[in-house]
Structure P
Amino acid sequence: MSYAAVNGIRIYYEEHGSGSPLILLHGGLGMGEMYAPILPLLAKDRWVITVDLQAHGHTADVGRPLRFQTLADDVADLIGHLGLAQADVMGYSFGAATALRTAIQHPDLVHRLVLVSHPCRRDGWYPESLAGMDQLGSQLAEPMKQSPMYQIYSQVAPRVQDWPVLLDKTGDLLRQDFDWSADIAKITAPVLLVYADADAVRPAHIVEFYGLLGGGLRDANWDGSARPVARLAILPSHTHYDIFASPDLAAAVIPFLAAPSLQPPAPPRPGPPAPPARPVSGPGASSPGMSSAGIQSSESRSDTSPA
């Protein structure tokens, strides 16, 4: 349990396990603790750093709006604060947007990138999801005190009275239009996209996003040599609202992070040319200058000649 002074904010983080570093970013109105059900799985063989982003969880708000670009700079500075040259970065929803912007703005810092349940363009969300985002604000502060999100927030937030401020700033952020399609090419890290089969992100947009990463554009070949580096996972029997705590998510993510290489195998090299056919010898063999067709025609003639 530590704080780091980064990018003008005092950000809270926790460390779990040991091994290759994984920065883990929570969803909107949440905190690092929301990954508790799968944290032991993720931290079994790696050093997991859960982060409470600006105004969330243990991290107090500061006098600036919430913007994914700014949050990404916070994460980049935290990676430097930890003395790391690179780290894997994984985020869910609000945290996935932050992780995506981190990989776009600071590509050299991200080793592998896992994005769970977030589009690369605002209209990738279903219309009803956007309608809910449009309504989020401090007017919902009292009703939302009955929610599990507030119950956790009220136990750890440095200033519990900032709950309405968090709702206003989050609502303002979520109403901002964005289209990061053109920025996807700036990402140098291998990317795993993960969605629920009943997600809040439209399936057509998922396919489009995967295509921007080079996925789903052609057959991979029988040997996998034409498959993309990017990966796509669709988790059955899940929604946007339960995927982050499912062991199925850990089962999809861990092999991606642990693979020694994500590059497709090289296509097999063509073999040496076949040696020339050896001449046939023995009874019935064709004599020099006589083709097999000639043999056949001769045999046919002999079959029909008078005895």
Structure Q
Amino acid sequence: MKISIDKSSGFCWGVVRTVDIAEEQLQKHGKVYCLGDIIHNPIEIERLANLGLITITHSDLDNLPKGSVVLIRAHGEPPEVYKKIEHLKLVLVDATCPVVTKVQERIKKFYDNGYQIVIFGKKDHPETIGLNGVTNYTSIVIKSIEEAEEKVNFDKNTVLFSQTTMDKDGFYKIVNYLKEKIKNLIVDSSENVAKEFLAKDTICGQVSGRDKKIIEFAQSNDLIFFVAGKKSSNGKVLFDLVKNANNNSYFIERFEDINFDSLYKNLKNVENIGITGATSTPMWLMEEVKNKLEQNLKNVGVVS
């Protein structure tokens, strides 16, 4: 039996950058406060907590001593949070993913020009809260065609954006629906095109680019363990793709989540086990799952 890790899995570059910044600041200061979970992976959060990273909420900002170092994570924050950190005389470390920052800038530009802003995303996701914040929370946040039909004013000049980790197929289903409702629909990535309706495909290229590779990986193995945090939006999207490609796929946060009674019963026709994960899943965690799984199966005589 062979156990392999998906070579295209692991942190996206935006998360790598954020974690690197956090580690650098921890080396300098010993203690850093992160506004919300730095990433949606509890195991990596635990590792960084052991280095001195303290996760806080927005309400905790008022209680921090002046000069405390506050990290803004990859998801970004709305403008008022930056102002509050400055007002409280805290030290701001902005680790927002540059892709997210660019999307915020683009949304602000169209908002200032009077467009109706529609965001394909989850209204309570921290990234979407930040995107909505640059429009003074006037954006229309939707996840489905049904919500678009209910909430979007088809008579207004409109621009459609997306939370960067949403699924591309879902985005273009909404685009196609709105094409039928709004005249002169243009799906274009240029910021300089001002038409009746603009659809901005702001889904992160690294996230959408993983779709094909992760499907191929799932299909090339007999059994899949998908490692991700339960809060991960990207993890939910990618696991759905994996499960559709290979029904013998299981979502776990860590090695200990594996149901071995069930696993042993299902190993009869399994020759290849694959391990993959979300863009918020560290490679070291997938390697740990692989090593522990190999040792476990070796102990029961499945792997030599």
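Taken together, the values in this text are just the output of simple stated rules run on the coordinates, not laboratory data. Computed from a predicted structure; not experimentally measured. Cβ atoms are built from the backbone, for glycine too; each structure is taken alone.
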Assuming 16 is relative contact order in percent (Cα under 8 Å, 6 or more apart) as calculated from a single structure, say which of P, Q it is. P
Taking FRET efficiency 1/(1 + (r/R0)^6) of positions 40 and 120 (r between Cβ atoms, R0 = 30 Å, to 0.05) from the coordinates of each of P, Q, which one would give 0.45? P
For structures P, Q, calculate distance in nm of label points 7 Å out along Cα→Cβ at positions 88 and 176 and state which one comes out highest. Q
Out of P, Q, which one gives 17.6 for mean projected area of the Cα convex hull in nm² as computed from the coordinates? Q
Comparing P, Q on distance in nm of label points 7 Å out along Cα→Cβ at positions 80 and 96, the highest sits with P
Between P, Q, which one scores greatest on distance in nm of label points 7 Å out along Cα→Cβ at positions 128 and 160? P
From which structure (P, Q) was helix-only ellipticity at 222 nm (-39500 (n - 2.57) for each DSSP H run of 4 or more, over all residues; to 500) calculated, if the value obtained is -9000? P
